[in-house]
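Next up, some structures in structure tokens.
No value in this document is a laboratory result; all are computed from the given coordinates. Small disclaimer: the values here were computed from a predicted structure and weren't measured. Cβ atoms are built from the backbone, for glycine too; each structure is taken alone.
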Structure I
Amino acid sequence: MTTALITHADCLGHETPTGHPEQIARLEHILHALEPLDLVRTSAPMAADADLLRVHPQAHIAAVRDACPDIGFYKIDGDTFMSPGSVDAAYRAAGGVVRAVDMVLGGEVQNAFAAVRPPGHHAETETAMGFCLFGNVAIGAKHALDFHGLSRVAVVDFDVHHGNGTQDLLYDEERALVITSQQFPLWPGSGEASETGAKDNILNVPLPPQSDGAHMRSVYTRDVFPRLREFAPELIIISAGFDAHRDDPLAELNWEDDDFAWLTDQICEIAAETCKGRVVSALEGGYDLTALARSAKRHVEQLIEAAT
């Protein structure tokens, strides 16, 4: 079996103001780093509104579309901007994750990485925020559950910021287990261990500032992996943020490239045990361009190794 890389040039059309950390160069650096790898390269389609409606109301979809400017930027909040290409990029980002789910569950590939932007794990039910417009990973999870008829889908989010959007969108979805580790305290301020979801379906894993990869490995081994195995998912979807890296400017964890590789390997090992190795990964954060490219490459190399 093989690994798919799903992306689209429209994801480079989502512009942000000069100096904004969520910039076009993020995706450019990742794609350049992945060029030498043997991947099934697939174009991300536009998501259908029916895909978005699995987690967002029509009013939110309309609000995002209506906010898209003809020129310049539209400021949603202090961090989140839209440019003329943002709606197409957001539809490609959500559609890329849906396509990844279809490819993996359809047996076309063993696993897949959706290299897309804008990211999605901060987008709540009716609120675009934190650089995110639509909840890409939550959309993919609901597609797997509702369209493909799965009974159990797990989301593992290792971005340094709490996946408040994914938590909100899947808060009462008993068929989904959402596991999210994050530096705490840190923006957006949520992600305490006491936040467990309406169906005890959310596991928040706060990590203290200045902790490192060794601490992460210990916590995941003790708390996360047993819960993931117990849930026995039929598909694992990863929110792959690389901003826990020690070089990242927006946070204070001290992970190294090897930590992302180790974590990916462990998740793939559990997937092999529980769901025939079926893993979908989607890009979230990571804002030091060099560290992002290196870490994303290590992540994808582990996906490739798991698929062989």
Structure II
Amino acid sequence: MAITAAMVKELREKSGAGMMDCKKALVATEGNMEKAIDYLRENGMVKAAKKADRIAAEGISYALVSEDGKTAVAVEVNSETDFVAKNEKFQNFVKDVAAQVLATDAADVEALLDSTMGEGTLRERLTSEIATIGENLKVRRFARMTEENGFITSYIHMGGKIVVLVDVATDVINDNICEMAKNVAMQCAAMRPQFCSRSEVDQEYIEKEKEILFAAAKNEKPNAPDKVINGIVMGRLNKELAENVLLDQVYVKAEDGKQSVQKYVDQVAKANRAKVAIKGYVRFETGEGIEKKQEDFAAEVAAQMHKG
């Protein structure tokens, strides 16, 4: 029996299960709607779907670098609780997701979930993990980096709370250069830059900041001439960029407290007679931007007492 899109849609509405799971259930039951629902229940797919509306704001991020160091990926997979994030089974799943990203050319999460993994897809594996672990899990995002003329280094902070990839173009690869790259990755983790270099800063962003800074300076010094105000604006803009541009930031391990990341990179490059350029970075902080549900346990306990 041919399985139509309308049948899949109907089963999805009845069960709340995922589209691919519904299609698989209908194929397995030759289009019988009731048997398909039973199939979904028996295989834990409905159970997983019911958890899908829960907020998954915990979890871990993970980085994986290819053996030749030329390609690396970063992934974030979310869970509902930090307890599950520390679970070995969940952590192994995240590592498998990273390996899947490294092994495929998926352009986005949906394509990644539909990619073949073993005898099924990553989406089916995710559904199985949700049913087994008992929490909503979400493959939130991933990034892939490639550098043919150098290498990619990675850094994982606090067991996956923060993960960083750094793209290093260089004609020399030795322990000193690799240590420098790792230090730059740690800088990214600690200092949260928004840009790698000033060339990445959008001109529209700069003009907008100038407007804001000009208005603020004018309010502070209403009688100052525009020449003075513009000087204040440029000083503050440069300070802001020095805080938000990775290569302009003060290197956190600088002995004099003044050396920039760029000067640190140049220093190491010169000492090793190398040409080195930090071309970019990726920084994932697990759960950033996700609105977490605020639990009021005292109110919950009080409510339960009143019910009794």
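Using the calculated result 25, 43, 26, 5, 0 for P(r) over Cα pairs in 20 Å bins from 0, in percent, pick out the matching structure from I, II. It traces back to II.
Can you say which of I, II returns 3.6 when distance in nm of label points 7 Å out along Cα→Cβ at positions 87 and 111 is computed? It must be structure I, since only it matches. Given that distance in nm of label points 7 Å out along Cα→Cβ at positions 151 and 207, derived from a single structure, equals 4.3, which label among I, II identifies that structure? This value belongs to structure II. One of I, II was used to compute Rg and Dmax of the Cα atoms in Å, for residues 79-142 alone, and the result was 12.3, 39. Which label is that? Answer by label: I.
Determine which structure produced the value 0.6 for distance in nm of label points 7 Å out along Cα→Cβ at positions 55 and 135, calculated from the coordinates; the candidates are I, II. Checking each candidate, the match is I. Match the computed value 40, 23, 16 of semi-axes √(5λ) of the Cα gyration tensor in Å, for residues 71-230 alone to one of the structures I, II, and report its label. The correct label is II.
Given a value of -15000 for helix-only ellipticity at 222 nm (-39500 (n - 2.57) for each DSSP H run of 4 or more, over all residues; to 500), calculated from one of I, II, which structure does it belong to?
II
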